[in-house]
Structure I
Amino acid sequence: MEFLKLTKRRSFLSELIYILLNIALAVAILGVVWAVDSPIAAFALVLLSKWRVLAVRPRYWFANIQANLVDIIVSLSFVILLYAANGAVIAQSVLTLLYIVWLLFIKPRSKRTFVALQAGIMVFLGVTALMTVSYDWISPFVVLAMWLIGFSAARHVLISHEEPHVSFYSLLWGFFVAELGWLFYHWTFAYELPDVGNIKLVQAAIIITALSFLAERVYGSYAKHGSVRSSDVILPALLSVSVVLVLILFFNKLGVGTL
């Protein structure tokens with residue numbers, strides 16, 4: 001009985017330390033953003049917090065980096081958005097709270113629903129952050145970054161289904177997202193938001209997230225039944241296509257969206 005009590009105490013203490021460290025990380029990143037003009041220091045802090053990825057033999061590094069790509073992209077995206085919200089203290093505080101929610105309540109979950117949610121959040125934030133900072137980049141860098149976002153999202157979802165061809169399908173979806181990235185690099189809109197600094201609602205992020213949601217639903221139906229059932233995908237398809245069409249047909253006007 002004493003051993004069980006001791007184990008429970010250690011478990012509670014470990015959980016408490018985990019919570020406090022994650023909150024401290026989010027607050028520290030916000031403090032760095034406030035104190036330093038360059039995002040490099042905040043990026044370094046994020047990467048240092050992932051030290052366990054490399055705390056193994058070098059032959060496992062690549063596998064560990066792939067497994068943690070979603071969390072890394074989300075974390076780096078939060079840093080970019082915090083800098084984009086420079087001067088909007090309330091917006092930065094809300095972003096920090098959302099990052100804490102990510103670290104404590106969303107990232108640790110392993111159910112397929114949460115895995116899909118994690119991938120969707122990563123796609124939306126990753127594309128938003130990328131389009132926020134890449135306006136003066138050359139197109140190959142943007143396309144490569146978009147490929148990485150698509151690849152990471154697909155791999156994250158496919159592994160949860162124990163898909164035997166993870167690499168092939170992930171590469172395929174990554175190339176599809178990269179093509180969209182090239183298109184949006186030359187032709188994209190972003191919508192102004194009040195009181196959030198330079199953060200904008202990027203049309204590309206909405207469209208790619210909607211298409212990713214549809215792809216996940218199609219694959220989920222196939223993985224479950226061995227074929228794609230219309231009853232599983234008709235509503236997601238209608239929702240995703242409707243979002244894309246509404247944005248393209250009604251919100252691609254100068255004065256509504258910002259180029």
Structure II
Amino acid sequence: MHLDVQDLRNFYYRTALGRSVKRIIGAQVLEMWPEAKGQTVVGFGFAVPFLRPYLQQARRVTALMPGPQGVMPWPSNAPNLSVLCQETLWPLETGHVDRLMVVHGLETSEQASALLSECWRVLGPGGKALFIVPNRTGLWSRSDQTPLGFGRPYSHGQLETQLRLHAFMPERHAAVLYQPPSERRFWMKTAPIWERAGRSVAAIVPAGVLMVEVSKRIQPSMGAGVHEKVVAPLRVLRPVPKTTAT
């Protein structure tokens with residue numbers, strides 16, 4: 001079930017907790033993808049809070065938003081780069097995307113397999129995709145007070161298995177958002193401390209968000225039929241010649 005785009009916008013841009021989440025996840029995204037000069041960058045779901053750093057350097061930036069979620073103009077005070085699209089049929093050419101970011105897209109989709117197939121289709125050779133999802137064992141997935149409490153959360157193993165099944169090769173992963181999902185002043189002020197402590201002792205405090213970077217695995221085309229060489233092929237049996245009785 002997709003959240004409404006207005007609820008997502010209000011959380012990330014109009015609440016203190018949402019701005020804190022945007023800052024923490026955004027810092028990790030930039031650590032993994034520090035630049036995208038001359039590249040085609042696409043976000044699916046609600047990735048716009050984390051796409052802005054690439055507007056000035058990328059060749060093209062596009063924010064795809066699924067129909068059930070709805071779309072909003074983005075960025076503000078600039079030509080619109082957001083597009084309303086079908087969840088599993090994107091208005092993009094095959095193999096032309098260099099960087100693909102999926103946020104609030106996979107865990108809320110009722111067609112996760114078809115969505116991942118579309119992600120694979122548009123990603124180009126050498127391209128990278130970054131999937132950002134709620135952590136199944138984290139506190140954020142257990143609270144419906146934020147967008148991270150909706151949809152189907154994942155563990156690292158579940159997410160990587162799903163990605164491998166759709167011909168993606170996991171390359172790097174990260175876990176962020178260790179602060180509790182609360183707007184109380186104490187938790188908000190201590191958010192940086194939670195992040196530092198969480199990365200040091202992640203086994204004690206589970207992160208709220210998992211991030212996995214993948215590349216596109218290209219399967220060699222074998223064509224039709226079996227291409228294994230038979231060492232000793234069977235010959236067609238010829239009729240046994242009749243012998244004259246003596």
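Structure values in brief
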read-out	value
Structure (I, II) behind the derived value 20.8 of mean projected area of the Cα convex hull in nm²	II
Cα Rg over 2.2 N^0.38 Å, for residues 156-211 alone from the coordinates reads 1.50; which among I, II	I
Identity of the structure behind 14.4 (criterion: mean count of other Cβ atoms within 10 Å over residues 44-51, calculated), options I, II	I
Origin of the derived value -25000 (helix-only ellipticity at 222 nm (-39500 (n - 2.57) for each DSSP H run of 4 or more, over all residues; to 500); candidates I, II)	I
Test item: semi-axes √(5λ) of the Cα gyration tensor in Å, for residues 36-75 alone calculated as 20, 9, 7, pick one of I, II	II
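We did not get these values from a lab; they are worked out from the coordinates using the rules stated. Bear in mind the structure is a predicted one, so any value in this text is a computation, not a measurement. Cβ atoms are built from the backbone, for glycine too; each structure is taken alone.
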